[in-house]
Structure I
Amino acid sequence: MKVVLRMIIADDISENVELILSQLGHSAFDPQHKVVKSLKSLKSALQKSIWDIVICNYNNKKLDPLKVLQTTKGMDFEVPLIFVAESATEEEIVETIIEGARGFVTKSKISRLAPVVNRALRETAIRISAREAYKSLQDSENRYRSVIENASQGIAIIQDGFLRYANPRLLEVANADEGELVDEPFIKLVYDEDRSAFNRLYLDLLRGREMDEHLDMRLKSADKKLKWLRYNGVNINWNGKPAVLFFIKDISEQRLAEEKAKKSSKLIEHKSIALQEVLSQIQEDKESIKKSIYENIEQAIIPTLHRLKEIATPAQMKLFDVLEADLKRIASPFIKDIKDDFAKLSPRELEVCRLIKNGMTSKEIAQALGISPMTVHKHRELIRKKLGLVNNGMNLNSYLKNKMEKQK
């Protein structure tokens, strides 16, 4: 099966057109052609359709062969041009080839036209394929370069101990220009105390070992600021030699936050210890006060109370007995608990409760408090009502004593 050949023939001599068609028709091609007789019609034909080849009569007086060549080359796509000539000097043939013609055939060797066309088509296909492959490679490289140059992390390639490549982010972190860092020993950027660790990491990666975890080290930047960097690296081949590709993240703010957190934690710990010491001291002071109160009651108040009881009337004696019992229970939570549990009781009612709990009758309470027995009776009724003891048959004295026993 013949190959369709879409071609333009730039010639105004019909015999020449028929000769070209005959030669190509007897080969592997099936020529489908268009004849043009001017540069304008040539350009129009090239713009309107897709063509495989242009064949031009080199000796055509109406068409300048070099202008035909320039018009063909000026298109956005590549179309090979072959000249066919009645005769031509070697210099003319060489000139057309130099200018970009893909072949030159004289009529005396017109049988070579088909092979020349075939070679021109093949070479053009190779050039187009190579050009597309190169463009694809360039596009890929540009994409990778764009990713690297716009990466949020610093990227460094270190070979033979020298920094061979630094992306913009790394230059920003180091606060330096490319000319200041590239092809300089990278170790100069590493904090003095971290250099041994960096050298071990670099040599391990060169030997092909993989990093188990990242390594944090300090950087000596041009602005003299201490910065913390996190390194992750891998062994690569760079220009035919082993090198290490490092991904470098600035973690200075993170480390600063961690240091602040540690200081805050220590401060809280110290304050907690201090608070425990204060609470312990308060407890000691509390125990000391309780002991002092107890000793004062036993050594000063109780003896005085005993002397008063020796000269007291029977009614006063009963009151002094209650007072003595209360003093001995001065640390007891009974009165506080009464206030907590029976917050609705008035101070006078709380005092009546205390005397009832100690077994005093209404008459004795009236004498002790200087009020009438009727008033004491009213207080007892109000107390029972507020404590929810109305109509339940419970004795108020028993209730209060029971309450005291529970509080012990």
Structure II
Amino acid sequence: MGQVLEKDPCGCGVGSAMPLEQAMIAASQLARPVSGFETLPLGKSSGRVLAQPVLAAGNVPIFAASAMDGFAIRSHGLKEVGRWRLAISQRIVAGAEAAPLLPGTAARIFTGAPIPMGADTVVMQENATYDDQTVTFHNLPPVGSNIRHAGEEIAAGQEVLAAGTQMTARAIAVAASAGIDRVSVRRQVRVALLTTGDEVRPAGSTLRAGQINDVNTPMLSALLAQHGAQLVMQEHVADTLAAHMAALTTALAHADLIITSGGVSVGEEDHMRAAVQAMGARVTVPSVALKPVKPVTLGHIGDACWIGLPGNPMSAFVTFLLLGLPVLAGLSGAASQDFRQNLRAANTIVRSSGRAEVRPASLDRRSMTVTIGGTVHSGRMSPLLDAGGCVIIPADVTTLPTGAPVDFIPFPQGA
């Protein structure tokens, strides 16, 4: 059960900061799936989460088919040794119907074409000498070779995609191969994104002294879209308590998830903490002992989940990757996944202890090692551009030698 948010003079949240591992578990358990389903054409289901399992409408392959260009024969009855010279009785291409194989003959056949009734083996054309009328084999493969049998990949009625599967291009391909054209998915998670800070202006604006470009709104909007969420409200909130409370009230009326960016520290112009406190927020994660993330809060406001992200873009990105995506997955009903990979460090890192630390890293797939970047500034995004993911360095580690095991988290595709 969450605790009510209280004032915190240190700016660290209620009580001491939560260890990262504990915060990640809490994030994965914060939300229940939204109610409501809809049926979509398969081609429009990308990014959505299955509400019901997908069962194959038929066998895959649908019929026994040739896996090679060659000749379909009935090997039973042929002598075990010697040369075999057979008349070619028919020619079968993909998409054509095959007549039953005449006894003692071969059928010229191509990849994907149906196996004629009576045939039990396909001989590769590379192992044959042939013209338009006859074919000669110098050796025969084992009975059943080079045939894809009906249902050997997927049987009719078999579950091919489980409920909770997020529909990717690969999942769509599997469903289509199983004869499925429509799928039942959960409705999209409705998200309200509130950005704070009078100094923050839309990218492309003419900036006055002291103003900065808004990075978090387009960045978080893109991440939400890539994970199938519906952005129902996006607002830049003025730096007043009244404006914060008004925006939160509107968000509560429309959203399953409220994401706020900035305003969770204790500066005189940071009003988000006071606003959510006044609205009775229930906090599950008051703060996280992680660099560069610390000012982050997870909990509930009314019936909606709330993620209070830092205002600094790097911190907001890392926080959403580690803690926001599990909350979004919980709301969407997606099956829980741990994307961490235990790999080896390709370089040595020396640092101060105290907090766990996230650093950008690049994966070498040949050696399955990661090169870890330097300490990142919470407001700088450029170190992420060339990185394939990030590593988590435990709080008590001051020296991470080359070859040491590390947890590598690849960035989601498109992130």
Inset, instruction - Of the structures I, II, report the one carrying the highest value of distance in nm of label points 7 Å out along Cα→Cβ at positions 47 and 183. - result: I
Inset, instruction - Can you spot which of I, II the value 7 was calculated from, given it is relative contact order in percent (Cα under 8 Å, 6 or more apart)? - result: I
Inset, instruction - Taking 1.65 as the value of Rg/Rh (Cα atoms, Kirkwood Rh) derived from one of the structures shown (I, II), identify that structure. - result: I
Legend entry - Answer label among I, II for the case where helix-only ellipticity at 222 nm (-39500 (n - 2.57) for each DSSP H run of 4 or more, over all residues; to 500), calculated from the coordinates, equals -17500: I
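Every number here is computed from the coordinates shown, using simple stated rules; none is lab data. Quick caveat: nothing in here was measured; it's all calculated off a predicted structure. Cβ atoms are built from the backbone, for glycine too; each structure is taken alone.
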